[in-house]
Structure 1
């Protein structure tokens with residue numbers, strides 16, 4: 001065996017910069033709701049890349065769109081139009097209450113774009129107002145600015161000094177939003193479901209009060225729908241659950257069905273970037289746009305979304321039954337973004353027990369020490385939901 005062969009034999013990540021604790025598993029194949037590792041073990045995946053794989057692993061629809069576009073045009077540069085870019089922008093505008101679209105590659109990039117656009121508007125229309133009000137426990141991405149915008153405990157110290165200009169309010173507390181407003185405030189950025197915080201839902205009454213307050217005080221309402229958008233909550237976008245219209249919206253994760261794609265959307269009157277203000281090497285490239293168009297067209301069909309709502313109700317009922325059986329605090333969520341609360345800080349132990357189940361493992365996520373999060377493929381079958389619930393019962397018995 002050569003030196004190179006020796007180096008890579010049994011490689012478990014020693015050449016990677018450490019960013020997270022990964023289990024000693026190497027996945028080699030995925031189809032739909034299932035993953036296969038190098039040892040031949042199958043796993044039912046209820047994480048799906050953190051709500052990324054809208055149509056599950058390796059859907060034929062996505063593979064076809066990528067293959068056809070790759071053979072035609074990959075990236076002519078963002079300085080030119082391309083047909084998939086135009087078609088995806090038009091489709092997103094048709095599906096939503098927005099008029100303009102900027103395509104990017106990640107949720108953090110889209111959210112940074114939203115902050116830039118809000119500040120550009122604040123300079124033009126509000127005498128230089130620039131401060132963004134966001135929420136405690138919120139999550140908007142991992143760039144320095146989006147870490148400042150997030151309300152995740154400890155992030156204000158991790159890479160200090162941090163960018164300024166992000167005040168914090170409390171979700172479902174309109175008084176805290178009012179207190180955070182200053183003459184420098186230009187926008188409020190909200191997740192209608194705080195996924196990373198443990199699937200905390202905004203109340204419809206609060207969202208409507210927030211919309212009215214933003215209108216009254218001339219603040220932009222920015223909806224961060226990176227995790228909730230494109231069908232995850234049973235509707236094309238989560239703002240539809242509350243009967244309001246944001247001024248700006250960001251999308252990522254599910255819009256690409258597994259490939260890096262994001263979007264910033266705005267209403268026409270907030271379309272105030274000047275040429276050169278915003279951009280990016282891969283923004284609007286036809287390869288990712290073609291993939292996104294295929295995914296969005298499939299997910300946002302009325303029949304598809306109705307099925308997402310049915311599977312969400314099935315998962316919710318099953319988790320509620322498990323909570324009752326095991327004496328757990330309960331479950332919550334919207335559509336196929338759900339959480340199960342535990343009475344003790346043992347969520348990571350449940351995740352490990354589920355993964356270790358044989359002959360079939362189960363992949364779960366623990367966003368908080370006492371919470372499990374479920375983000376299955378939007379086209380998960382009724383039988384697969386039942387299988388997942390049965391495997392979860394086994395894991396809970398072993399871990400709790």
Structure 2
């Protein structure tokens with residue numbers, strides 16, 4: 001694989017750390033800024049909202065820029081946003097800095113996906129996307145635990161300074177190794193691109209992404225209380241189990257990319273089905289320590305096995321018009337799924353049968369995504385079916 005792909009991976013690593021590390025620093029931030037833990041938790045929601053809103057806006061704004069220039073500009077925004085987080089004197093400015101940083105997220109992965117697929121032959125496109133997203137999985141395994149530890153030892157601001165440094169390094173690597181565009185981007189009218197995004201096949205592809213990842217985050221958001229209160233593991237064992245989840249992310253991401261290169265449609269359908277099965281069976285596994293640990297790893301693998309095929313799936317749905325926008329919107333769809341899943345899991349805990357039922361309810365979401373994908377395929381077949389021949393007199 002070209003070294004430029006690994007430059008994109010470096011950027012994905014930094015963005016992944018920024019998105020998830022704050023989950024481990026909520027206590028420190030709430031104590032330092034004088035807000036409740038629930039209010040500190042809204043910094044996660046604010047970031048997700050920034051991704052959802054920022055992805056289409058930034059992609060439309062930079063549509064006529066060379067893609068390498070877009071990536072470099074986004075890494076500058078990312079770096080400055082994290083420095084602003086580290087310097088934020090109060091909660092309001094920290095929230096604003098988080099949202100600013102999030103504006104780089106969706107478009108970086110969206111444009112980065114298009115750049116990645118352009119670096120490799122047709123039959124390696126999904127694998128190229130998987131390699132870029134490996135940065136996100138490594139961030140969960142190494143970056144987030146280290147960032148949490150650093151914040152606990154030296155204060156939460158130290159973590160954001162460290163991520164700022166990661167942004168500077170990623171910016172230099174992208175500048176050095178990602179090639180310049182071979183040709184200027186085609187003139188693009190954002191109105192035309194949005195009209196292309198509003199087509200039914202694209203919208204169904206985005207809905208499939210939302211539902212699939214909602215299932216993952218309905219469980220992942222509450223994995224610590226599930227492991228401690230239902231499984232009965234000690235607090236000290238949660239972090240090692242999360243390493244198993246991270247290992248599953250890497251394996252699932254790479255396998256999903258390999259399979260999608262060869263069998264895209266079966267991989268989309270199969271990965272959603274496997275994710276639903278893992279979540280459904282996890283309902284029973286969470287009552288035993290060993291089984292719960294195994295299924296946490298399987299959840300990571302099944303969840304991220306959906307990422308490369310769904311990204312390619314949406315890119316193909318938007319073929320010929322606004323691929324960068326479609327790719328960015330799909331990243332926004334992943335984040336919308338995160339928010340929807342966290343809300344659904346919380347509703348089950350607060351107003352439903354409780355923690356034990358979260359995996360079972362979560363399984364319904366990828367089943368919904370599977371049904372949407374099958375419906376989309378059925379519509380595709382109808383639209384491409386030859387018209388019946390008229391019989392002669």
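A short reminder: the numbers here are calculations on the coordinates, not readings from a lab. All figures in this text were calculated on a predicted structure; none of them were measured in a lab.
Per-structure values
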{"item": "Entry that produces -27000 once helix-only ellipticity at 222 nm (-39500 (n - 2.57) for each DSSP H run of 4 or more, over all residues; to 500) is calculated, selected from 1, 2", "result": "2"}
{"item": "Among 1, 2, structure where relative contact order in percent (Cα under 8 Å, 6 or more apart) as derived comes to 22", "result": "1"}
{"item": "Of the structures 1, 2, the one that 27, 57, 16, 0 was derived from, the read-out being P(r) over Cα pairs in 20 Å bins from 0, in percent", "result": "1"}
